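Some structures to go through are shown next.
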Structure 1
Amino acid sequence: MTTLQSQATTALAGNLQQQVTPLRDGELATKFRQIFATGSEILFIANKFKVAMFERSTLVPTWTAVACGEFGDQCIAIVGTSAKTKRVFWNATGLAEPQSLDPSMVTPVLVKKALITSWAKAADQITGRLGHVSPEVKKEVTYLAANHCQFLGCGKDLGKNAVTGEKGVFSYFAHIVAASADGPRGDPIESPLLVDEPSNFLLLCDECHRLIDKAEPEKYTVELLREIRAQSIREVKRLLGTLRYPEVDVIYILGNVTGQVPHISDRDVDEALWASGLRRSNRNPESYFAFGGQHHAPHVASYWSAVFATLKFDLPALQAKFNGVRIGGGPRPRLAVFPFHGTSVLILAGRLLGDMAGTHVFQPHRNKVGETWNTRWGWPDNSVVPTHEKYRVKTLKDHTGTEDEANLIVSLTLPVPTSRLGPASATNGSLSSPTLEITVDDFGHSTIRHPSDLTFFGTVVDEAVKCLQNVWNVKKVHLYVCAPAAAAMLVGQKMQARHHATFVCYESLPGNGAFAPTIEISSQEVKVVGQNLAVSLQT
């Protein structure tokens, strides 16, 4: 160890290392400009690939570390033009961490542009920016990265210029263990052995390459970069593997629910689809029942005015999509539906979508403590296949053979007591009409957590609708649904398109929790209860 290195080590042990922010070239140049404008003197201490910047003024005559990081073209330009002021100094120490050195222990010299240009060229050589990579290694590294930057959160397409879009080669082959023992993460034994080893490279954009080699090399260790590489390769394989999945057209049914405006991103959708073995088609996602985030109260007249104004446009568009008119006359496309809306709207949307094969409905989930997954629309990793007995139909009041109306209660998120039902369904807390209830043992918003939940729940809804229409032969069903979004929509899907009974949808009133009717859905039309609003459902 040299005397200078020994002194630096002693200084570090004595807590003389000053905490400074690592900066990239442009940021460091800006910082230099700001400090230089105050009249202070500036000292750069450099190792072989990185610098630390210190300042001192007439008021504070000792050097203070202010920044460290990458010293590149922008720094060279501005520092070089300041050389004649004789207020900028330079010292190249060869230390791993220049900011750890006590500046009083070095002999600075006045900066010269030729000096710093020569240093920068040597730094590029040491960090591999000017180094040789064999064609075979380039081919393999590029293939494993799918020609995109492998740095976490970047992913730039390295086959085109990020600013101009011009096609070309904009990739850098960054060594994990430096090609030179003197470089960042260099090692006297491993550096020569791994200099042209494919597993020792990351494919990076220029900015990310400078970050790991010159701005923050101490942060990006060999272990961390190897994990970044491995994670990138896994992600590329996963994403390319989705190309074999069947395509679906994406449909959003999103609205304001009790003041909660939903948000869904492309990434949310893709993660949910991929986890289900699907991928989106090249057709843009379409939104239905998107009538403005200000409407969220289903018992306010303006709510349904907005719904029906939207429905007049949405219904023909949906029918054209289902009939294949909008896709060149082909068969109905596979659909992936992402629902989060008021209960009555979800039931109506389900009625319009129908129960045809190839419609995949996704359920938004609420995170529980300790649970994580890529998107709230994907099925939780720890979900289990439910038993066939999870959902069951109970007869709360039997049909005598003469009643034309009945109640269907769906109690999944919470039980619906008789006292909350509307006057057409119960009187003084007692059921006044034949009543079926679909229920579970454990109520909650997480009832629907596995794709099989929707399958088994749908079977039970079929059973209930068959009893209401084919056994009891009722003409009107009062429908009370307390269920997750996907389940509410599935109830609507199970309404037969032709000759089904009229379903009167109910939702709870604010405050007292009593249920009141919202809309009636017949085989012919949908209309708002108590308002002169109706839309035909006939194709």
Structure 2
Amino acid sequence: MLETSSLGTGSAAPPLLEARGISKRFGGIQALDAVDFTLRAGEVMALAGENGAGKSTLIKILAGAYQGDAGEIFIDGQPVEIHSPDESERLGISVIYQEFNLTPNQTVAENVFLRDPQRRSGFLGRLNLIDQGARRKATRALLEQVGSSVDPDQKVSELTVAHQQMTEIAKALAMEARILIMDEPTSTLPDAEVEILFDIIRQLRARGIAVVFVSHRIEETRQIADRVTVLRDGQFVGEESVADVSDQQIIRMMVGRVVDTLYPKTEAMPSETVLSVRGLTRKGVLKDVSFDVRRGEVLGLAGLVGAGRTEIARCIFGADRFEQGTITLDGEPVIIRSPQDAVRLGIGYVPEDRKRQGLFLEMSVRDNIAMSVAHQMTRGGFVDRSAVAEVAASFRDRLSVRPPQLDVAVSRLSGGNQQKVALAKWLALRPKVLILDEPTRGIDVGAKAEVHALIDELAHEGMGIILISSELPEVLNMSDRIIVVAEGELVGELSRQEATQERCLELASIKSMRAAKGSPEHGDVPWPTQA
């Protein structure tokens, strides 16, 4: 039985939304077990919990994407049934998922009024045509409400992530949403744009709109939320006023234990150089990049968004081509023209976009883990399935992947467990060098501590690790050395003792702030369908 905590805010306002005893099972997995949830008008409620706690399932039930097996939902004290997203929207509920629900080849105005009820009657109505002028004017007014000056006629594909998010919010306002659910809305935003988003949320709250804010970042919960509801293992743990609870209390409610240290880094004992990069140059992207990675060390890559950190990783892994430069592995020059070449040489890469580039979501946990070594388990042209299962089970257990069933599709796993599978895939290869690009983005504090402990363990086993992260505390606390990248160039190297947030930011800002405006398009070489 989970311990629970009760809220005492003193407010007598009736809940705008109330869910009672919501349960949902997927096969043998109990995703939600009698969960309660309340939301008042004009408040920001943080929904917290580890990956797999049931947050996404609860959101999708409120959105009409899933139907609960048991439980009741009330709006303004009246019972309602939500069988579809359309019914949810009619009740005033709008959800902004991590993957935006926008059509990239249509304009901002067309997206904002994608479900526009104000259609002309008669012949034009039958042709499904909309009053373009009125729509453009209404879109501009809605965008102004969220602080966006985007042209309503601009295509969504041309917008930044932040402006796409503002378009989603404007679309919710166009549907007269009273409840706005935001799933990890800050996961891909730089700090300056996070603050803009928070200003918008505060404006919505002042207008009486209720916001459900889902984030793994406790500091964001404290900054923007009035209350926090915590789920764990599909059950309701408690709800608290954010002002009345400490970060450690929230973490303990989430994980059921005290997380003693988020950064379990121990002293490294690096040996000889395993990877050398010299003069790596890609026109308009990277310029004369040179560095070494030693066995048993974690080399951190720090820099502003768009500085070129991911581009360095992709060139080393053969996913992008470069015009000049050399790569040496174990003292021998190597030629890497594709990810397959990198894998054969013993280089692994966990990309920042695990869903599109790191995993095959509809394949099983077993097949994803064993993918990088399946060629080693082929006999007479056939894959030895028992050997595959043995390898998969070994790394599933090492990384505590949950649920433990090997035949479950990876798409059914939480984000943190998907990341563990992405890591397990490369650990099965036993690479000499492992590149980790944003390894803890979008995963909860408990899973983050586990990934950090694994990084430390792998370094002590002699693996050379390149760690790329937009979270400076992660780079500072988990790296033995740090190199700072700005506009595709290395601008400094710091030892663990020398490195501070201030020094890293100072180096990252040496060159013009053009580095923060985005990175060039990827994709010279398609991502491999198999290793």
Structure 3
Amino acid sequence: MLLAAIAAGAVWWFADRPVPVAAEWSQPMESLSFAAYRRGESPLTGVYPTPAEVEQDVQLLAGRTKSIRTYTTHEGLEGLPALAEKYGLKMTLGCWLGADLAINEKEVTALIEQANAYPDTVQRVIVGNEVLLRHDLTPDQLLGYIRRVKAAIKQPVSTADVVSFVLKYPQVGNELDYITVHILPFWDDYPLAVDEVEKDTLGVIDRMRQAFPGKPIYIGEIGWPSIGRNRGPAAVNLANEAYFVRRLAQLAAEHGFDYNIVEAFDQPWKSKLEGTVGAAWGVLDADRAHGKAIEKFPMTGPVLQVPDWCVRACWAIGLGIVATLLFARSLPSFGAMLGFALAAQILSWLLVTTIFHVHEVTYRFWQYWWLIARVALPVLLFGAMVARLRDWLMPEDGVHGRLWLGHFVMPATAAYAVVWSLWLCIDGYYRDVPEFDFSLPVGGLLVMAVVRLTLARHPGEGWREALSIEELFPGRQDYRVSRLLGWLLLIMAPLTLFGESWALAVGRDFIAAHPTFQDQLPYLLNALVWNREMDLWSAMQLLWAVPFLLARTPAAPTKTA
């Protein structure tokens, strides 16, 4: 048990070593998008931050950034310009425009009032955010609001939109004092790997300068998420976000452009609109620790991908020790005991990683009910696997796996995988790829295969006999249901890859640039293998299908005299 625990600790340490990040930045950022929403608060539900929460966040940002950008003049931010002035921050003040003209009127009126009341703090204003992209207003309606604001304030006036819509409506851009463009390579029709965005960013700036000569260019939104699903080659993790933010600051200093990072704090409420990845664009965590900001990553030095890995390691190693004490003490040989202890540590690592990840990506009330199912299935499967490993290593004790409902949990997990893959195929643009949820089932299956075919192999037994669902978890198995689940998993593996490819290839800009199927085909084929996360998920489905496809037809009852 001690040897296995030491080995597990070494693996945890090695896997979670700090990741070197080439770019570094030691000065305040130019600007950060600001919203003060905590968990449980959302503009979608009308639960807004309190004045005390807003002030706390402004205070936390002082020294980290020179300026903040806002998107509304209401929703708890009515007193923000005064707070920004108090704590020495400049502002790019925004008002929200949408299809509701009454709300638009309130927003524009407040924008004008706040800009005139705080001329030293409010450096510029943005009238509407991605209004043309959402088709909430026509260009002429938007221009009406822009002209009204320009006539009423002294600060420069702009509106913000994505690259294609800024270029699509030059009559709007020509009316602006400066051009505000959003560059989000993760969400673009052509998602890019993080090391390619430097060239892309400079290219967009050049296009804007050519389209609107003489006008200042402001990147109103640019950033990278830290957790959630990948899109094509755009890989989501903390090290990539750190590199992106640091390198962008360097790039802006080298080439003299102005930018705003989206965003200051993670925004849990955005998970309803954009899934997990939409909630994780902040440079600071959504949770505030006793009034202090939790930095997701430093701006210099290496980055810890999993900052709380020590806590996770302690839980996992402890659980592995408990499982070993309960099930391995009377095993017949040192080799069997060591093999069991190592297997228990691997299974514990997979289980604890799953639980922590599921909790990390749970933001909304209904998701906490789903969290119960997402945790219960791997917990039950962990118990079934540990008990079954003991059965194999000491068969005379009887079958423990039945006590843990393994023969029920395994098909339920397979059905869960099939349903999730269907979601990914039908509507997978924002949906997470569930490799963490199935790390224990698939990783545990591999562990059980190794133990069964080495330490507990029966004479004349091959992998076909050893890894069928009946052998893994004895119980009342319906081989027809098992075979059906196996075939469904087998079919869904390539379909999820195709769905990922299709989701990337139906974008507006992509179709405009590749109007014929011959032009689109190379991109579609490349997209099948770009997303390594989706490739892993397809491989996991294939592995999880194996025990179900090996299900055997029950033997016919013998006749007796």
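No value in this document is a laboratory result; all are computed from the given coordinates. Quick caveat: nothing in here was measured; it's all calculated off a predicted structure. Cβ atoms are built from the backbone, for glycine too; each structure is taken alone.
Assign the value 2.3, calculated as distance in nm of label points 7 Å out along Cα→Cβ at positions 389 and 469, to the correct structure from 1, 2, 3. Working through the options, I get structure 3.
For Kirkwood radius over Cα pairs in Å, which of 1, 2, 3 scores largest? For this comparison of Kirkwood radius over Cα pairs in Å, the top structure is 1. Please state which of the structures 1, 2, 3 yields 3.5 when distance in nm of label points 7 Å out along Cα→Cβ at positions 293 and 349 is computed from it. Label of the originating structure: 3.
Each of 1, 2, 3 could give distance in nm of label points 7 Å out along Cα→Cβ at positions 173 and 357, but the derived value 5.1 comes from 1.
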